[in-house]
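Presented below are the structures under discussion, each in the form of structure tokens.
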Structure P
Amino acid sequence: MNLTKYLIIVGFTLPLLTGCNSLPFLQAATPENAIEETRSQDFNFTYDEYADVLKTYVDEDGFVDYKGLQLNRQKLDRFNQSLALVSQEMYDSWNEKEQIAFWTNAYNSFTLQSIIDQEPLKSSIKDILGVWKGRRFQIAEQSKTLDDIEHKTLRPNYNEPRIHAVINCASISCPILRTEPYTGEKLEEQLEEQTQNWISSPHGMQIDREKNIVSLSSLFDWFGSDWEKDYSVEEGKFTGNNKQRATLNFISNYVSDRDRQYLEAGEYEIRYLDYNWNLNIQK
């Protein structure tokens, strides 16, 4: 298929071709019947091109070569466009783990697109106008913002608080961007590894025994209620309010026995770490 025709069918205008970094929002402009026509042409959805992007431009510490990706963005753009071609029928055929992987990869890949759409690159994702609530992307017969994906799809539809360890907001304090896509087949292993790495990092939790202070990622403050259903504990174990005890109970599964005993004793003050929104760019 001719590339220009492909882009028109999907309904995106690429910044590479038009310089649309001056536009804060991306809108789908193609009639649904045009997308339906494309869906019917033996469409095979894969993560192959997205996997190439992650392998090439993300290092083991989760930092991204945004400048390199900006110069060679074709694979990322094609993958993001392919998300619009996933039909409701195809999506409904997937199991829960495959659906979680799909939305997580979409969130992270659309975030990468949002970053490289800027010329010059911004020093923080927060400097991009409308990045979470304004920019819209076509995905699985729907028009979604990043906030829609996180707060109206992933969080309410799946009882899986570990998603906070895998969605990446392109910032230093975020759990790192993985160098491979999430898949239904490997999701449990990937969730566990990401959570372990996050909790073990200085951006996840810090324990100061001399001052009896436990500092947690602000994500546990902002979204702590997501852990209450499965990790709530009675007073007398851990410390703080119900949300805080639930998050500490969750965290205790990913620390040493010594740290677990310290957390369970509850003789410390809980604080939340300042969130570093600087771009996770390779230096």
Structure Q
Amino acid sequence: MTPNHILFASGMALIWGFGFVASKYGASHMPPLFFLTLRFCAAGLILVWFVKVPRQYLLRIGLFSATMGLGHFGLFYVALSRGVDASTAAIIWQLQVPMTTLLAAVALRERPGWRGALGIAIAFAGVVILAGEPRHLDQLLGIGLMLASSVMWAIANIQAKRLAAVGPLTLNAWMSIMAAPAMLVLSLALEEGQIDSLLTDDWRVHGSLLYIMAASTLLGYWLWYFLLQRYPISRVAGFMLLVPFIGVLAGVLVMHDPLSWQTGAGGLATLIGVALIVLRRAHAEDAVAGGPRS
């Protein structure tokens, strides 16, 4: 990676790490699917003027929108509204790396090797330790939804890899445009109190929404797709190791999430497992290329 791209990847991790706090506050004080509807509407309306209509890819982008927009984001925000705290979400979110590795082995024929397989096992063991903490026993539904969200993220990563011909801004814009109406229908069918939550005088709700729309959605995902279309998934995913650390730290300092030994042990095990996957795949790529790459 070039120095500028390393800076981009680090900034992306910082944005998404703090995004767990903003997402948790927004999903706890506003119907989560309605929160997402506003997020997608804003992103689509802002970006649509700067991108062309990718006519030959609309069907595939529609499928990507269903996976990323409705699947990943929908499940993620509902899980937050069900009581999963920001620091726990940051730890479970790491499972997108082993999930992506498993799917890449099937869809892209990228075999994980024994180190990758060990990393996958350790990462999942870490989440089991985390979920076994007594305070999480009444949040198992939310944790299950968070795990399902990671699966959808992994599928979306494979789809994005196959949409490399579509620019990152275009992909983000049309994903948002397609997801917004579908998310609104789901919100109207399953939620209530949308207008009251939008008219609240709590500036933190509006601040959370603004952060998610401007930073996490527009800037963060632009950086993600920009890097994903230039480097192997495993190389970009390596920087995701920073996200849970920042997310847990922000959750503890800002949201006052409890930090027990099980949270620490589960988070550390998950991080070690993900690191094994990422480092193993980076080493394999360097070997194929004939040496380390910057």
Structure R
Amino acid sequence: MPELPEVETVRRGLQPVMEGAKILTAEARRPDLRFPFQPDFVARLQGQVVTGLGRRAKYLMADLASGDVLLMHLGMSGSFRVIKPDDEAAPGEFHYPRAKDSAHDHVLFRMSSGADIVFNDPRRFGYMKVIARNALDEEPLLRGLGPEPLGNAFDAAMLARSCQDKTTSLKAALLDQRVVAGLGNIYVCEALHRSHLSPRRIAATLSTRKGEPTDHAKRLVGAIHTVLNDAIKAGGSSLRDHRQTTGELGYFQHSFKVYDREGEKCTTPRCGGTIKRFTQNGRSTFWCPKCQK
């Protein structure tokens, strides 16, 4: 499932053709994706200007001039592609041709910018929903989400307070969307390795008894920032389904330090350890037992 860097990469790809443009026509080619489309889904979109395109956790959010917000989630296999009739740009280094079968093209937006935006989702775990802006705080899909890991409010002090009384593992705490929004299995594994912290460590060890951040918390927040920013610059990680809006693959997977590297040598200088994998909360965890404590 796409994580924060992949969703942010998609947002940046859609922004030039969506933001400031009018949705001339909207088309839902089936009655549902993961959830049924609202009966007035198309009617609330057609003719509306997209005044801004943002992201919250793993959700794309298109602000409309009407005061509504189009909430979009990629699910497990969803992707957007931008079609421009006059676009003859050469494919990028990691270009991957998309399937020509349009059977999984489920939603189409024709924009006044001259672009068609197509949402393709073979597994149909993605979803879209139109929500009134003033009702977002009560939206079940968004309610309870924690701070953005790249936002100004997310720092070591905030993370320490959130983990102060948690007896769960550090990895489980970081995957809890109420603690921090948008992190997933890949980037949690990578951030824990870069901060030299064990995924089995108790989350409460990020906080002192007085609730102040420990050095562990400071290292971890720095590693989260670095990993996410590096991944966004690389266009995200393409393991199975992620494609940028141009059809190019992200390539951060070539920079993984631990994820999917079981049995390989740890890249930490002077470590000499070997990457191991174990199952934790139903997910594969990759780590170096020698340098992650």
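What follows is calculated from the coordinates using simple rules that are stated; it is not laboratory data. All figures in this text were calculated on a predicted structure; none of them were measured in a lab. Cβ atoms are built from the backbone, for glycine too; each structure is taken alone.
If helix-only ellipticity at 222 nm (-39500 (n - 2.57) for each DSSP H run of 4 or more, over all residues; to 500) is calculated from each of P, Q, R, which structure is the one that comes out at -6500?
Among P, Q, R, the structure yielding -6500 for helix-only ellipticity at 222 nm (-39500 (n - 2.57) for each DSSP H run of 4 or more, over all residues; to 500) is R.
State the single structure among P, Q, R that was used to calculate distance in nm of label points 7 Å out along Cα→Cβ at positions 103 and 167, giving 2.6.
Considering all the candidates, the number was obtained from Q.
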